[in-house]
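Every number in this text was worked out from the coordinates using simple rules, so none of it is lab data. Keep in mind that what you see is a predicted model, and the values were worked out from it rather than measured. Cβ atoms are built from the backbone, for glycine too; each structure is taken alone.
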Structure P
Amino acid sequence: DEKEYQPDQRGFDEVFIHGAGGIGQAYNCSCADAPKNKYFDPVIRHNGSFVKTKGYCTDLFFTAAMGWIKEAKDKDAPFFAYITTNAPHGPFIAPPTNTKRFTDLGFQAKTAGFYGMIENIDENMGRLQAKLDEWKLMDNTILIFMSDNGMTGGGSGKGVVGKASDGTPMKMFNAEQKGLKGSADEGGVRVPFFIRWDGIFRASHDIKNVSAHIDLLPTFAHITGAKLPKNQVEGRSLLPLLKGQKILQQSRYLFTNKARWKTGAEPNDHQWKNFAVRGPRFRLVGDQLYDMIADPGQTTDVAAKHPEKVKEMRSAYDAFWKSARPLMVNEDAPMSPTRPYHVWYDEQMKAGGIPDWTPPKL
């Protein structure tokens with residue numbers, strides 16, 4: 001949350017955010033939201049100042065973003081909007097209308113809140129798309145929906161999370177994948193990715209190729225004709241896939257490391273811990289190899305059958321690590337001695353208080 005890392009210092013013209021970590025979270029470092037913040041009527045930092053809002057956080061983030069998009073539309077200006085919701089992060093609190101539907105189905109309160117948060121995001125995506133259609137922007141707008149990690153352990157409950165009306169035990173849905181958030185297994189890192197561009201991308205079809213967030217910037221650059229600096233950007237353009245090409249010619253590996261070592265620790269000591277290598281067919285997790293086409297749930301280790309593939313993937317990961325390690329320049333950087341949001345909040349309270357936020361007219 002230090003000033004230098006705020007979005008307005010990183011190229012964003014309009015900023016409407018909570019503090020690092022999540023709404024109401026606070027740690028003894030630079031990661032802390034406004035004091036005693038809640039999901040309903042939260043205090044939000046808007047363009048460098050705190051404002052008091054009315055409503056549920058996810059609804060507010062979408063409303064603020066749509067207001068800014070409308071401003072750009074009215075000026076006939078291009079726009080890039082990045083909407084990062086707090087939901088469905090814990091604690092699992094959703095609007096009562098969303099939660100009730102799931103408690104009525106038999107889910108425990110915590111799980112009903114989790115699903116309710118997801119349903120609310122879905123409703124807001126519907127609101128956003130309806131406005132883009134109303135404003136006649138969809139033919140010239142690329143719309144992407146994606147998430148940041150796999151199922152959370154807290155959200156899953158790791159077991160029975162309710163009973164259906166007939167008494168049948170119900171478990172959390174994770175598409176039968178192995179692993180949760182924080183693991184290097186497929187279930188810890190695989191996320192949904194939907195992209196829409198009316199008139200350009202073929203609608204309602206599934207692309208099987210493995211891709212990652214690092215592919216987004218090269219894709220945008222390809223579409224817009226922007227030049228990217230050499231040796232600064234990883235990833236590859238997905239535009240050929242999105243326009244119908246069945247497979248990209250170059251095969252590659254994607255690398256995962258949990259990277260939760262303590263400040264000041266030597267990263268090299270963690271190179272071979274909590275890591276994975278993903279290719280078009282195989283996933284290497286530690287010393288275990290899985291055929292993700294034949295066995296997407298990672299039930300059978302096939303390392304003994306493909307020792308050459310294990311060697312190849314470990315070698316690729318080692319090369320990646322050796323190239324990445326010199327770039328880890330902040331490992332010894334000290335934690336912030338204060339919680340910036342708390343400091344700024346107190347300063348604003350002393351200077352005149354927290355004004356109400358006026359929602360945009362859509």
Structure Q
Amino acid sequence: MATPFKVDWSDEAFDALKARVRSYRLPDQPDDSDWSYGCDPQTLRELCAYWVDRYDVDAMVRDLNCFPQFTMEIDGLRLHFVHVRGEAEGKRPLLLIHGWPGSTYEFWPAVEALAFPSRNGGRAEDAFDLVVPSLPGYGFSAKPNQPISPRRIGALFNALMREVLGYDRYLVHGTDWGVVIGPWMALDQANSIRGLHIDYLGTVPEDAPQDDTERRWMQQFADYEKRLGAYSHLQSTRVQSLAYAMHNNPVAQAAWLLERFHDWADLGERSIIDVFGHDRLITSIMLYVMTDTFATSTWIYTASEREKSKMLPKGRRIEVPTGYASWPDPRHPAPPRSLVERTCNLVHWSEQPRGGHFPPTEQPEAFVADLRAWVRGIAA
């Protein structure tokens with residue numbers, strides 16, 4: 001039976017964290033240092049000052065505990081998950097899968113509207129039961145003994161949905177690593193998955209590319225990786241060396257994570273603080289720092305690289321009804337629709353005008369609307 005869970009961080013632990021943040025001294029930096037060199041030192045300095053002097057940890061804990069949460073051991077690994085029984089009353093279970101540098105918390109702005117639409121200007125028939133697990137090695141889920149692949153994580157999540165919660169068939173939305181985990185679930189547990197919704201093409205056919213449009217996209221993808229993918233290469237190959245540098249160093253972890261939020265959000269002319277706010281950014285960082293999971297959260301990159309999990313098996317296609325939302329994500333170029341259709345049984349396609357790599361946080365209303373539109377196109 002699942003065990004109820006609440007976040008409970010002591011004042012002593014937070015005081016010790018603040019002391020480490022306060023004592024940190026920034027390294028030397030170029031005179032023209034900004035985001036082009038990595039994390040902007042001025043933004044980091046201001047965030048650390050807010051963290052120490054103004055961040056309300058008690059309010060943060062209340063916020064993190066605002067939805068029902070549980071832990072359960074599955075296949076020898078303790079999983080943490082949020083479970084919100086909405087107005088759907090068990091009829092439309094939806095599994096929400098986060099990635100890196102995310103957490104269950106990135107879905108917070110969308111939870112109420114998804115679970116209780118009639119309270120939020122919507123219709124009760126649009127409601128979902130929500131299950132939002134922390135990936136193994138993230139947040140309050142247990143740390144695995146070694147890297148776990150997206151495919152195995154999908155099997156764990158299927159066991160959570162079916163064996164623990166009793167949902168024989170359910171819907172899946174994935175973002176970031178969720179766009180790899182979700183498609184593997186749609187392949188391996190197809191009889192359990194009513195529909196899949198993704199915001200990027202995390203798995204591609206073995207025979208890609210097949211035409212000039214796909215070749216141009218793959219070249220764009222390579223260009224993006226060269227410019228923005230250094231972190232991914234490191235986390236896929238020499239993850240433990242990174243762990244030595246980051247361990248017990250909250251400011252270094254904050255800098256590493258902040259750079260992703262900055263580079264991947266749809267900022268326009270706004271700052272990262274304008275988009276996310278100090279409190280949301282710090283809480284997102286705290287879920288790595290206070291749980292000591294920065295290192296283990298990166299292991300999925302290593303496991304995925306070893307398993308080549310971003311390539312579909314030869315001759316395989318995702319036949320589960322699939323929805324795709326294309327957001328203006330600075331991290332990746334949008335794939336051509338033809339490639340998505342060759343990869344998936346595409347039943348819903350949308351092109352969103354605003355919102356980057358973190359749609360539930362950046363554009364929660366549009367995110368919710370797209371999920372509702374996708375599900376309406378799936379036969380019961």
> Here distance in nm of label points 7 Å out along Cα→Cβ at positions 25 and 185 was calculated and came to 4.8; which of the structures P, Q was it taken from?
Replying inline: Q
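Of structures P, Q, which gives 176 when volume of the Cα convex hull per residue in Å³ is computed from the coordinates? Working shown, then result.
Numbers: P: 176; Q: 140.
Only structure P yields this read-out.
Out of P, Q, which structure matches 3.2 when distance in nm of label points 7 Å out along Cα→Cβ at positions 145 and 289 is calculated?
On the way: P: 3.8; Q: 3.2.
Of the options listed, only Q reproduces it.
Comparing distance in nm of label points 7 Å out along Cα→Cβ at positions 97 and 321 across P, Q, which is largest?
On the way: P: 5.1; Q: 2.0.
By distance in nm of label points 7 Å out along Cα→Cβ at positions 97 and 321, the leading structure of P, Q is P.
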> From which structure (P, Q) was Kirkwood radius over Cα pairs in Å, for residues 57-216 alone calculated, if the value obtained is 16.5?
Replying inline: Q
> Can you say which of P, Q returns 0.35 when FRET efficiency 1/(1 + (r/R0)^6) of positions 113 and 137 (r between Cβ atoms, R0 = 30 Å, to 0.05) is computed?
Replying inline: P
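One of P, Q was used to compute distance in nm of label points 7 Å out along Cα→Cβ at positions 89 and 329, and the answer was 3.6. Which one was it?
On the way: P: 2.7; Q: 3.6.
This figure was derived from Q.
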>> Using mean count of other Cβ atoms within 10 Å over residues 281-288 for the comparison, can you identify which of P, Q gives the largest number?
In response: Q
> One of P, Q was used to calculate helix-only ellipticity at 222 nm (-39500 (n - 2.57) for each DSSP H run of 4 or more, over all residues; to 500), giving -9000; which?
Replying inline: P
